[in-house]
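Just so it is clear, none of the values below were taken in a lab; they were calculated from the coordinates. Quick caveat: nothing in here was measured; it's all calculated off a predicted structure. Cβ atoms are built from the backbone, for glycine too; each structure is taken alone.
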Structure 1
Amino acid sequence: MTRLVLPIVLGCLMLSSSPFLCAQEPGSIQARPLFNGVDLTGWVRVNTPEETWSVQEGMLVCSGKPIGELRTDRMYQNFVLEVEWRHLVAGGNAGIFLWSDDITARGQPFHRGIEVQVLEHAYGNTDSYTTHGDIFPIHGAKMVPRNGRGGDRAFPTESRALPSPQWNHYRITCQDGSVALEVNGKEVTRGDQCSPRKGYICLESEGGVVHYRNLKIQELPDTPVEPHMVAIADRGFQSLYSGLDLRGWKQAVGSGLWKPSDWVLRFEGQADQSESLITERMFEPGRWICDFQLPEADSQLRWQWGDDESPIFRIATDLPEVTAALVKPGAWNRLEVAASDDQIVAWINGKEVVRQPAKIDRPFPWKLLPRGKVSLANLYYSERTGSLDATATR
């Protein structure tokens with residue numbers, strides 16, 4: 001049956017210039033649109049600004065800049081996802097993430113989840129990856145591959161993807177923690193025992209211009225799933241860094257030591273240099289996330305809520321409670337701060353490092369005060385304070 005349908009699918013992909021001219025192939029499931037061809041209803045910009053994702057002629061267009069992701073506004077467990085995609089840049093890189101958390105993983109511009117690779121042919125094919133539909137777990141997710149090569153990546157059994165600027169069709173079936181990928185009408189890649197196996201669907205921005213159209217999803221009945229196999233649900237986080245520039249922030253001095261570098265925001269001061277970066281927005285009590293990297297022994301970072309008389313949280317390698325919570329030198333750490341009306345609590349990598357009373361009776365900005373070289377990423381805010389006794393850092 002697949003071979004009979006394939007010419008129809010490929011002909012439709014290559015000959016049609018309109019995203020709505022192709023009829024659904026005979027025998028295919030009935031599905032609802034996951035993208036309406038008009039706007040981003042049903043989708044959430046996780047860590048990319050408005051200009052990264054646009055709608056043009058019924059297509060969802062990704063600029064590739066900055067590196068980051070767009071996710072669905074609801075979670076899915078068992079489903080069949082169909083999508084047509086094409087790269088507009090030779091060697092372009094992108095991906096589709098399955099069963100992902102609400103925000104990106106620590107020190108990464110991408111989510112924890114199962115990635116279905118979307119690569120253009122000029123990227124090349126090696127023993128480590130292909131441009132024909134690899135599937136693999138990323139940033140803490142797990143999967144047992146079929147047709148693996150000693151790791152956890154599943155490789156396609158055939159090379160069926162078409163090069164830029166031709167359209168390709170993916171059909172991704174997710175059922176009970178297993179995922180199967182059909183490329184242009186034939187199944188070529190599979191993985192099993194996935195965790196998480198319920199979560200968000202994401203589209204990846206990773207440098208190249210990518211077009212998507214005819215995104216459709218057929219939801220299948222849910223089945224029992226262990227709580228630890230469910231991704232982290234929406235906590236209301238909003239990104240505070242565009243990945244392109246310093247919009248929404250102001251430098252106290254304006255010396256230019258703060259450098260946007262795609263998904264990473266760098267402070268390039270010397271050991272004796274410090275320059276604050278302050279949000280233009282005023283915040284009520286809530287929860288903040290900031291991933292940070294201290295590349296040098298004398299690097300420091302202080303976090304401050306409000307004006308000079310407000311509590312200051314100093315994140316530096318010379319503080320014993322901080323040192324105990326940090327991962328190995330030079331690696332990424334995740335700072336979480338939760339403020340209620342009467343106290344502030346801070347965690348690093350899930351370990352509590354500060355808890356102190358704080359009278360917060362009016363909105364304040366968020367202030368960052370580094371010293372020496374410091375790298376930041378994944379700056380988020382949620383108006384939901386959440387628990388002050390525990391944190392679900394991943």
Structure 2
Amino acid sequence: MITGGTENLSSAGATLLGSFSGATGTIYDRGFEWGTSSSSLSHTEYLGSATGTSGSFSVTLGSLDAGVTYYYRAYVRLQDAQGHIGNPIYGEIRSFTTKPAGVAGLQYLGGYEIPALSLVSTAAATDSGPETFYDGTPTNWYKYATTNSKRVVVTHTYSYGGKEYCNYTILVDKDKKAPLWNAFEMSASYPDNSVGRTGSWTQDPALASDWQQSSATGTYSRGHLCASNYRQTSTAANKQTFYYTNQALQEQDGFNGTLWAALEQDLAGHAPTASSQKFYVVVGVLYENSATAGDVPVPSHFYTCILKCTLDGSGVPTAASGCAYLFENKAYSGNNYSSGLTSIDAVEARAGFDFFAAVPQSLQTAAEAQTAALW
């Protein structure tokens with residue numbers, strides 16, 4: 001029994017997803033229990049009987065309150081050959097938060113790639129806005145206040161095939177003038193159309209200039225967090241990888257142009273193409289020393305955390321494996337990035353973030369402790 005995710009999230013409603021497999025009797029009824037407390041799921045949505053040993057189901061809730069967290073779980077009850085009806089078989093309890101009234105883009109912060117966030121109590125976008133590139137391609141951005149006044153969360157999106165896609169989400173630090181992490185998905189939903197490097201470095205329209213570092217200094221170059229070759233679907237998607245908020249000062253010779261580039265190339269080359277698999281990725285930096293270049297702090301380390309997930313028909317992870325790569329920001333000899341192989345847990349301990357927070361804990365715990373390479 002699996003409690004799935006949610007779809008069609010709004011300020012007043014959501015569609016709940018569930019599925020079952022391996023049923024040993026007739027499905028007498030199925031549905032969802034839900035409420036505003038994980039210990040008191042006071043409402044039940046009944047969906048009736050079903051045939052077969054496996055299947056998926058959903059229900060759409062309405063008239064919910066804006067900006068409120070709700071908890072829910074899917075269930076089925078079986079009826080045996082003698083007509084006896086068993087107790088409910090439950091999936092795990094999950095949660096969702098309805099959008100604040102009038103706030104767009106909040107659904108992107110529920111993605112499996114997103115680290116745990118400390119947003120302001122309203123969890124509302126402080127600002128949002130459209131941007132149109134010179135070729136007329138529409139894009140969008142959403143900015144959210146955090147409990148740290150010097151850190152904001154920004155999600156950048158773009159339109160492709162008549163649909164809005166989340167390009168990436170960043171946590172930007174004003175004092176560092178750089179992102180602390182960039183979280184994004186790599187999957188068949190982001191096809192490689194070989195658009196090339198279509199951008200030049202430019203200001204992020206979501207943030208004021210005093211939050212952004214506009215020039216590289218000395219031996220450092222602008223090191224991408226979400227790489228240009230990860231976003232080859234469209235010109236708009238690629239151009240957003242050249243925002244100043246998607247880079248940090250990185251040693252060029254022996255690192256950015258060699259070892260780090262080799263990791264980026266191999267990660268892109270191994271990105272899943274089957275609809276049932278996805279990479280969830282967080283790329284970020286550490287500041288464990290006091291080095292500066294001009295008036296800009298220089299990261300001591302760069303890291304890449306990768307969670308490979310297999311998804312069911314409802315888009316919920318059913319299996320996961322993971323690893324991470326962590327490097328000092330210095331010149332290396334050669335392109336062998338395996339020297340930086342470590343666990344996601346190890347990076348979390350040093351970065352102070354909880355990565356992939358929405359992934360079911362039963363999968364997350366084992367995958368984040370792994371140190372074996374994914375390819």
Structure 3
Amino acid sequence: MHKPDFLPYGRQSIDDDDVAAVVSALRSDWLTTGPMVPRFEEAVASACGVEHAVAVSSGTAALHAAMNAIGIGRGDEVIVPAMTFVATANAVVYCGGRPVFADVDPTTLLISPSSVERLIGPRTKAVVAVDYAGQPCDYDALRVLTSPRSLKLVADACHAIGGSDRDRPVGSLADVSTFSFHPVKHVTTGEGGAVVTGDAEIAAKARVFRNHGITTDHRQREREGSWFYEMVDLGFNYRITDFQCALGISQLAKLGVWVARRRQLAARYDEALRTIPGVQPLAIRPGAAHAYHLYVVRVAPRAGTDRATVYSRLRASGIGVNVHYVPVHLHPFYRREFGTGPGLCPVAEAAYEEILSLPMFPGMADGDVDRVVNTLVRVLPEA
């Protein structure tokens with residue numbers, strides 16, 4: 001257990017309304033495949049301004065379902081950014097495809113459209129953009145590359161629910177988007193995720209995929225008084241429970257307030273960090289409304305220290321900084337199975353040596369930001 005004064009990089013916010021919602025679902029007739037699941041899906045779709053949402057058991061399950069729904073198979077290449085959690089690329093591999101790693105913009109760490117353009121080849125079937133830290137990618141620039149080539153554009157928006165680009169909500173910016181509802185994300189269902197899309201066919205495929213490839217679930221058969229079902233494709237058990245969805249419905253009602261608070265905290269960080277040499281927050285794209293799942297800074301190396309030293313000193317001082325992420329192509333699995341390695345995505349690799357995620361969650365007080373910044377100043381050597 002951490003000491004009571006340890007400030008983590010992220011933390012869920014649970015109130016009495018959330019607890020009551022879960023208890024009500026637990027006392028109902030349905031613990032899974034019941035009425036809370038479609039209600040939660042409707043709420044997620046509404047928040048994103050799209051017609052369809054399919055709730056699943058995790059953000060990784062959402063990515064896997066999305067890759068399957070757009071038809072990724074053996075021999076297909078999917079362009080993904082190097083700066084992301086491994087699940088973005090793993091979902092491609094699960095379907096038999098090959099991830100092709102694109103580099104990122106050095107100021108935002110979002111996927112670089114120019115890097116994507118260089119990597120498009122005859123086997124390319126889709127591009128996955130990751131809304132890193134909660135900032136939406138430049139989907140307009142990516143559409144210029146994908147639409148003429150009939151490539152699917154996928155948003156890994158697991159960091160970014162509640163964000164927008166030129167007043168268009170995250171979830172509506174790509175052909176299909178995915179969310180995570182892990183406890184450190186904006187909205188939690190404990191574990192959980194969703195596939196959101198305006199395409200009815202993609203939604204239908206994701207819905208079947210989450211239920212073993214079977215066309216109906218238990219509640220549908222119960223309603224129809226039928227026992228018969230058919231497995232039409234190879235799927236997985238990626239279902240989510242009713243009590244998780246009850247929690248999600250309650251949490252979604254507070255999304256706007258929580259995102260607003262995250263932006264206030266980010267603005268306080270921005271102002272406080274202006275005078276600290278060598279500590280640089282990531283840039284914001286014009287027109288983007290950042291959702292701030294993470295608040296990431298780059299810490300330039302100084303004589304006698306580096307990012308790893310700063311990380312250790314902050315953690316020892318009770319500040320739960322983290323690093324997001326080790327570039328995917330540097331992990332042993334990808335080096336072994338796909339021949340990737342250092343030098344493939346130099347911008348992402350250079351950023352990895354400098355980035356720190358500072359604490360960011362809506363339950364933080366203004367004084368917590370001040371504590372983080374003051375501690376950061378104390379552990380940094382003189383410039």
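A compact table of results
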| item | result |
| --- | --- |
| Which of 1, 2, 3 yields 1.9 [distance in nm of label points 7 Å out along Cα→Cβ at positions 228 and 340, calculated] | 2 |
| Which of 1, 2, 3 yields 1.28 [Rg/Rh (Cα atoms, Kirkwood Rh), for residues 212-267 alone, calculated] | 3 |
| Distance in nm of label points 7 Å out along Cα→Cβ at positions 76 and 172 - structure with the largest value, from 1, 2, 3 | 2 |
| Per relative contact order in percent (Cα under 8 Å, 6 or more apart), the highest-valued of structures 1, 2, 3 | 3 |
| Parent structure of the calculated result 4.2, given that distance in nm of label points 7 Å out along Cα→Cβ at positions 36 and 292 is the read-out and 1, 2, 3 the choices | 1 |
